[in-house]
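Listed after this line are the structures, all set down as structure tokens.
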Structure P
Amino acid sequence: MDTSLAIPKSLTALIESGFWPRNNTEALRQNPHCLVAEASIRLFAPEEEKIYFYPPPFLTVRQHQAKTRFWSDPRAAIHEINPDLTLVIGDFGMGSDAALLLDYSQTATNPRVIRLRWAQEGNHWVEVAATFDQFVTQLKEQKTPCAGQENRHE
């Protein structure tokens, strides 16, 4: 998939190292085996306990809109983001409708990370980290394995 949005070098490095899934087979392994400690996830998403990283190629929200009804639902708060300047890089596990995005609306080279936070008064996109590198630091902050599981990338 050709995109004009540059993937951060640190994300490419995580993919090459095997920390981030390289393909769908590796991505599916996240269902029974988490990659990130729950304590690290709760630093930026207190109501979540698991994170699921999507493998490349990463699609924009606009591309997902063409394939998935969710992105046309008002609960996706699409009016708060630019669908052409956001790449979907993950969510918070099976059945989650809380996406994790790289948001290029403020910079072409160092995107921030945002997530959809669900709330009774309405869902909103909130910043997880000002840059992808900052996000990676947050992910690795806690060394405790995931709830009763070995963390394969300590």
Structure Q
Amino acid sequence: MLTPHTILLAEDEDDEAFLLERALKKAAITNPVQRVRNGDEAVDYLSGAGCYSDRTHYPLPFLVLLDLNMPKRSGFEVLEWARQQPHLQTLAIDVFSGSGRPQDIERALKLGANLYLKKPIAVAALTDLLNGYRQVLTFRGFPNL
């Protein structure tokens, strides 16, 4: 059974998800991570629909790490949907994307992302980024960091 301090990772690429989860651990972010592989799964998880209806096994996360370029429903669409849900309006949703395009950053922030982080290519740079991110999460008062 998971704690209520779960992080939801919305990432379609297996390799990137693996590296991100590994870097989270190296950065001492030890919260349980649940992963969804596309935008529809992210919406289902956040709404507790379908196979995600058991909140004992799929608790509502305290933080979503959201990739923008996912199949079925983009990260932008997930973000827009989430901010329209009364129970998710204050949920921390941080975009973690390979895109550094200014228009993507601006759009994500306008749709309600709390933070926008560009994924670095090198593993060491990813670990360094997440070490800094851990400090941001601690400052924001997130649990179990």
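Just so you know, all these numbers are worked out from the coordinates, no wet-lab data involved. All figures in this text were calculated on a predicted structure; none of them were measured in a lab. Cβ atoms are built from the backbone, for glycine too; each structure is taken alone.
Structure summary
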item: Of the structures P, Q, the one that -12000 was derived from, the read-out being helix-only ellipticity at 222 nm (-39500 (n - 2.57) for each DSSP H run of 4 or more, over all residues; to 500); result: Q
item: Highest-scoring label, criterion being distance in nm of label points 7 Å out along Cα→Cβ at positions 97 and 113, among P, Q; result: P
item: Given 12.4 for mean count of other Cβ atoms within 10 Å over residues 65-72, calculated: source structure among P, Q; result: P
item: Per FRET efficiency 1/(1 + (r/R0)^6) of positions 33 and 81 (r between Cβ atoms, R0 = 35 Å, to 0.05), the highest-valued of structures P, Q; result: Q
item: When distance in nm of label points 7 Å out along Cα→Cβ at positions 25 and 137 is computed for each of P, Q, the largest belongs to; result: P
item: Structure from which 1.00 was derived, FRET efficiency 1/(1 + (r/R0)^6) of positions 9 and 73 (r between Cβ atoms, R0 = 30 Å, to 0.05), options P, Q; result: Q
item: Distance in nm of label points 7 Å out along Cα→Cβ at positions 89 and 105 from the coordinates reads 1.7; which among P, Q; result: P
item: Per volume of the Cα convex hull per residue in Å³, the highest-valued of structures P, Q; result: P
item: FRET efficiency 1/(1 + (r/R0)^6) of positions 41 and 129 (r between Cβ atoms, R0 = 25 Å, to 0.05) - structure with the largest value, from P, Q; result: P
